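Bear in mind these aren't lab numbers, they're just calculated from the coordinates by the rules spelled out. Keep in mind that what you see is a predicted model, and the values were worked out from it rather than measured. Cβ atoms are built from the backbone, for glycine too; each structure is taken alone.
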Structure I
Amino acid sequence: MFKKVKKSRKYGKTIVLIDAANIIYANKHLYWSIDHRKLIKYLKERYNSQKIIYYAGLEKGDIRKENFYKKIESFGFETRIKPVVAYKGKFYWKNFWCPACGAWVSKKFQGPPTKKSNCDVDLAIDAIKYLSKYETLLLFSGDNDFSALIEFLKGRNKKVIVFSSMENCGRKLRKTAYAFVEINQLRKILELENKH
């Protein structure tokens, strides 16, 4: 059952850019699942959003995620899907005391590999590409790297509202934005209901 959401006209025309890797998959402080059908309904009703773009990565052969992206497209999301690339772990040095030789010994280790799809540049390009289509950008991300984008948009008289959790959102991003919405406060509106 959808909850009725009060529409706000003070933001003018809006578009929504969702950094899925940052806000949905990497957010360890979001202890509930977002219902994407409810999310798109909320964004259209509350903010009159005409364009909602979802940026995410896809590992080769991941049929489950591929089907998920097709499903959210059927709800009205545009998707920008990039292949996930695996990167070798970073090298680091660790010092050990060697009791046999009575000296400190340095040893080189390699951290675990990381996987990324690097959609941030695509998101920033779209924010600039669609400048004439909106007055307010709704940015679903907590990545401080987007602070520079927000400063750029402010210089073009655009407002940016950041949606994230307080724990997952960089302080600079929150301070730079026109407004910050703690996504956990939307739980009653957006939570995916468990079907038993």
Structure II
Amino acid sequence: MPWASAKILIAGRGFSAVGLSEILSAAAVPKGSFYHWFRSKEQFGEALLEHHFESYLVEVDASLCAAGQTAQQRLLAFFSQWHASQSGDYPQARCLVVKLSAEVCDLSEAMRVVLERGTARVIDRLASCLAEGIATGELAACPDPAEVAQQLYQQWLGATLLCRVQRSAAPLDKALVQTVRWLESQAIDSRHKLNQVQLQSTH
């Protein structure tokens, strides 16, 4: 299935607003072939979201699991890429989570479950990167890295939504500035605690 053309249509106009015939025409897929793979438009929507998350998680891992970089650098790379892809008016780069969450969660339980599972996987990766940074002493310790990861993800998801509402990149600009400041403060706190430990060990 040519997912890219379907994603551009749906990311631009929404799931309900795009008819099946329009999706098939854009993807150059005969209706008979479509029903060979999918029982309904809803099942196609599930598959589209699954494909979206599988592709997106490859990008996430490229940032958050990059070799030879600190956790702070990897987190900054991840959020910088988010800012770059979502602050412009590029339909092919628009986040399907932002576009479809409010729309389909009340229409399709199956699609809601895919969204829930996919976003949880992104948050898990953020939490793992945070936990690694804490374990190596690059970032200040926190009681629950998973909770911090969820807060960061919620902040960025909300900022992306506000960009659409305001037709401005300002919310994502602000989110990036706040995240950079937070990461810098975490690194400073970590170095301060390490210095305190070293001083105590010399006495």
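Quick check on the output: 26 is relative contact order in percent (Cα under 8 Å, 6 or more apart), derived from one of I, II. Which one produced it?
The read-out was computed on structure I.
Here distance in nm of label points 7 Å out along Cα→Cβ at positions 30 and 86 has been calculated and equals 2.6, so which of I, II was it run on? It would help to have the intermediate numbers written out before the result.
Working: I: 2.6; II: 4.1.
Value 2.6 for distance in nm of label points 7 Å out along Cα→Cβ at positions 30 and 86 corresponds to I out of I, II.
For mean count of other Cβ atoms within 10 Å over residues 38-45, the highest value in the series I, II is held by structure I. One of I, II was used to compute FRET efficiency 1/(1 + (r/R0)^6) of positions 158 and 182 (r between Cβ atoms, R0 = 25 Å, to 0.05), and the result was 0.70. Which label is that? It was calculated from structure I.
Calculating FRET efficiency 1/(1 + (r/R0)^6) of positions 54 and 174 (r between Cβ atoms, R0 = 25 Å, to 0.05) for structures I, II picks out I as the one with the greatest value.
Looking just at distance in nm of label points 7 Å out along Cα→Cβ at positions 22 and 134, which of the labels I, II belongs to the structure with the highest value? Show your work: numbers first, answer last.
Values: I: 1.3; II: 4.6.
Across I, II, distance in nm of label points 7 Å out along Cα→Cβ at positions 22 and 134 peaks for II.
Given a computed value of -26000 for helix-only ellipticity at 222 nm (-39500 (n - 2.57) for each DSSP H run of 4 or more, over all residues; to 500), which structure among I, II does it belong to? Derived from the structure labelled II.
Quick check on the output: 0.45 is FRET efficiency 1/(1 + (r/R0)^6) of positions 110 and 126 (r between Cβ atoms, R0 = 25 Å, to 0.05), derived from one of I, II. Which one produced it? The value was obtained from structure II.
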